[in-house]
Structure P
Amino acid sequence: MEIKWDQNLAVGVDKIDNQHKELFDRMNKLILAMKEGKGKTEVMDTLKFLEDYVVKHFNEEEELQKRNNYPKYETQHKEHEEFKMDLNNFKSMIEKEGLSSASAIKLQNSMSLWWRKHIKDLDMDLGKFLMKV
């Protein structure tokens, strides 16, 4: 089961929406690699790319927030840091325990829930705010 981006997740800022689509695509590639039993090296390489892309996305989104004096910047930043820590913890778990279908399903569920909640609760608000400035 894929983590799907759909129009209900559009925040109305093309750059953010396009990055979210790319993030969903990369998460799906990671989950698929795990479910297909790809080698640990391939999964770790995909996870590393996802980590790097998440950092890039969060940095660009936060810079946009700071530049426009977005009032919920601290809340956004805190959630971003928590997600990066969770992703790093997941990477450490795979390094220690190896790959499994259970870990793929756990990752899929947690990422899907986190991204949908984050986009709907915070990024949609950011999109509305940016359209007003």
Structure Q
Amino acid sequence: MDLRELFDGIRRRPQLYGLDGSYHDYCVFLLGVDAGNDGGLLTGFTESLVPRVGTGANLTWTSLVLHLAFPGRTTGWRDEAAGDGRQVAVDQLFALLDEFLERRAAPGGTAAIFDEYLTWRRAQPWHHG
């Protein structure tokens, strides 16, 4: 089973994996799977999200996903992800994760992700390179 299939199964049946279906539980699970793979599973995930958000090079992927799930909000997305917006946050997480894994699996995918991120970073007024 590939990771995309595994994550689809986890999303559809979180209770089979000891999860409650919350954004928080999914994030903790993914962080654990990433740690169990020496941090290689999600290599480039944050960098794939930053250019889409347009900011947040200092944020974790868990926060960047919420920025994309709740555009225009500057605060309160964590509360939103735990409340009425729970499904929006979860759907956004898995859509972005699936897209990322597909993109990274393509030939040169990881390099392309980092190249896009570095291009974005160099274009920022605060960048001193």
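Every read-out reported here was derived from the displayed coordinates using simple, explicitly stated rules and does not represent laboratory data. Values in this document were obtained by computation on a predicted structure and should not be read as measured data. Cβ atoms are built from the backbone, for glycine too; each structure is taken alone.
Data for the structure
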{"quantity": "Read-out helix-only ellipticity at 222 nm (-39500 (n - 2.57) for each DSSP H run of 4 or more, over all residues; to 500), computed value -19500, structure in P, Q", "calculated": "Q"}
{"quantity": "Origin of the derived value 1.9 (distance in nm of label points 7 Å out along Cα→Cβ at positions 50 and 82; candidates P, Q)", "calculated": "P"}
{"quantity": "Structures P, Q, by relative contact order in percent (Cα under 8 Å, 6 or more apart): label with the highest value", "calculated": "P"}
